[in-house]
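**Q** Next up, some structures in structure tokens.
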Structure I
Amino acid sequence: MMPVSMVGRAGELAEFAAAWAMVTGGRPRTGCVVVTGAAGVGKSLLISAALDGLSPRPVTILSGTARVHTPAPYDWLAAALSGRDTGDLPLPPDALAWLAQHPNAPRERYAPDALLRLAVRTVRALVGAGPAVLVVEDLHALDPASLNLVGELATAPDLPALLLVGSRPAEEAVSPRLVAATLARLSGAPGAIRQHLGPLGRPDVAAVLGQVYPGPPVPPTVVDAVWRRTGGNPYRLVELLVAERGRRPEELVAPAPTAELTGREIEVLSCLAAGMSNKQVARSLGISVRTVTVHVSNLLRKTGSASRTEAALWAVRQQLTDPARQG
């Protein structure tokens, strides 16, 4: 049985396999698959499923993500280096310490261009003869140095590696212009594949409900109501199914308790349902993080929710989410 998160994504998975075949067949080359989409559409799950299905298996997998609250140069590479033995890498130890963000790294810094070249050399040394996979999560939140490095790797000659990049749309990024430029650079690399994940359609939601509720088909009216209430967002759909586990399909669309919310609380709730952190909500609405914290506390109390996820699910049921925040 196909996992719920992969329903409707067969075409995308096939493209991953094709990109990997180009990397592993014949002369070594770099491949790149860029997956964009709003929060909750399953970018990370798709990349994970594609990685699990690669054949032949990668010799090396380098994975890193953004450090949202305290970003620093080369966060992606520092995460990829974490826990690895770098003693045999043919690079200056002080440069490696700096790239790995070691607490005892020398204070003297290299020139930006020199450090970028050293970062590329570091990745090449880790990849070796390959084939390798370089996983870049949350490109939209990466620091500028990491964005530049990822762009360089996508066009690096004779690098036997496949870049798997996940990102929200550039307009939702910490640095929209830099991320837009990086996405354009990645998409323009030779043989690159660009995927944009949208919400699931009614047939896909029906297929998911059919997996969860085997037996008589789920009534079309229930399918339609679930599709409208979740917006076809896989994350919201899974949260709804988990919360209502053990109940009949018709109870998925039962009315939820009402609550008196202010206009600002509804805006904050919509942001939570989009998967935003407090810092991202503050940036989106132009308010302080402290104010967001107060609003979230009030929302949990008013909606009777025990967590942000429950509050977001409550918003889905009440149809209080803003589609514009979902991309």
Structure II
Amino acid sequence: MPKQAPLAIFIAVLLLSMVAEGADLSGSLLYDDQPVATVFLDIKQVLATAFPAAGGVQINGTVDLATSTYRIEGLAAEEYNVQIQLFRTDPSPWLGYPGDLTGSTNIEPADPGNSIELDLDVRYIYHIISPVDSLTQLDGLRYDCTAHPAVLYPITFAVESVPRATDYQFHAALVMCPSSVAGHIYSDSVDPFVVIDWGTLDEDFQTLEVTCTGASGKPLCWSPLIRYNDGDVARLALTRNHSSARGVHRTDAVVIPAVAGTPGSHGTYWSSAVSVVNLATTDREIEVLYTPRGANGLTTYSSETVLVPASSQM
């Protein structure tokens, strides 16, 4: 029996060696060609994960924020989808939350014994602020083309400013039910907003997205997860509200009971003055509705859209 011990030890060492064998993947995490942790100083949580394309057990890695690098060990000779998640909220409410960062790539190590160096570009998950807010649940369904959220067109498609972004590319796909793309609307801007009208093809709905680039010319934007009544998906789909009436007051509306302008005595003129302050860092459009005294303001009214520049009052 004692003579069998060296063989048992040898087998145990061999098995441990086989388990540990695998390729190592590592590299820098960059945002606009800058180390990501030097651009975003408030990263709270990190995930580095390799998912086997054929299914199986995922492999978790590490992220070193001090050097803006990642490392994943033990990759077999098969295809993986590598995902990096950097969370700036603690804890992040959900994956795809605006303001967080993400990056991914596919890789297939040819030799499990190799060490692979691969830098990854991460992107900023943008926050849609108009015509809907991507932080709120939308009243509609994800994939039912007859039940997407309805808004009044034309819309101001706006996102909060993306750090280091110098150019924004806005895209609306014009889609017929159930999923046939009939056309496109593209609009480039140095500002994080554009006005998009309903298409001339009388589409059933539009899907909207933003891409943006920085000084490096590399993409910086990533779509947030949009929350619908039946679940989440990284796609904003809207249909046109064809209502001819303005409907009830929005929950975020400010109601001013009375404004007027009329001549006074001795050549004077009396008028109301209303000021609007935009505290945001982006321009905002507001809809102003005027309803006459004594009339049904839900059907009898006039309206205008006013652009309030960023960080200003008018």
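**Q** So if we calculate FRET efficiency 1/(1 + (r/R0)^6) of positions 159 and 215 (r between Cβ atoms, R0 = 35 Å, to 0.05) for every structure here (I, II), which label has the highest result?
**A** When FRET efficiency 1/(1 + (r/R0)^6) of positions 159 and 215 (r between Cβ atoms, R0 = 35 Å, to 0.05) is calculated for I, II, structure II comes out on top.
**Q** Tell me which structure, out of I, II, gives -0.53, -0.72, -0.86, -1.06 once log10 I(q)/I(0) by the Debye sum over Cα atoms at q = 0.10, 0.13, 0.17, 0.21 Å⁻¹, for residues 143-262 alone is calculated.
**A** This value belongs to structure I.
**Q** For the read-out helix-only ellipticity at 222 nm (-39500 (n - 2.57) for each DSSP H run of 4 or more, over all residues; to 500), a value of -14500 was computed from one structure; give its label from I, II. Each step should come with its number before you reach the end.
**A** On the way: I: -14500; II: -2000.
It traces back to I.
**Q** Something else now. One of I, II was used to calculate Cα extents along the principal axes in Å, giving 119, 42, 36; which?
**A** Source structure for this number: II.
**Q** If relative contact order in percent (Cα under 8 Å, 6 or more apart) is computed to be 13, which of I, II is the source? Walk me through the intermediate numbers first.
**A** On the way: I: 22; II: 13.
Of the structures listed, the value fits II.
**Q** Let me ask something additional. When mean count of other Cβ atoms within 10 Å over residues 135-142 is calculated for each of the structures I, II, which structure yields the highest value?
**A** Values: I: 24.2; II: 14.8.
Top value of mean count of other Cβ atoms within 10 Å over residues 135-142, among I, II, belongs to structure I.
Read-outs: derived from the displayed coordinates by stated rules, not from any lab. For clarity, every value in this text was computed on a predicted model and none was experimentally measured. Cβ atoms are built from the backbone, for glycine too; each structure is taken alone.
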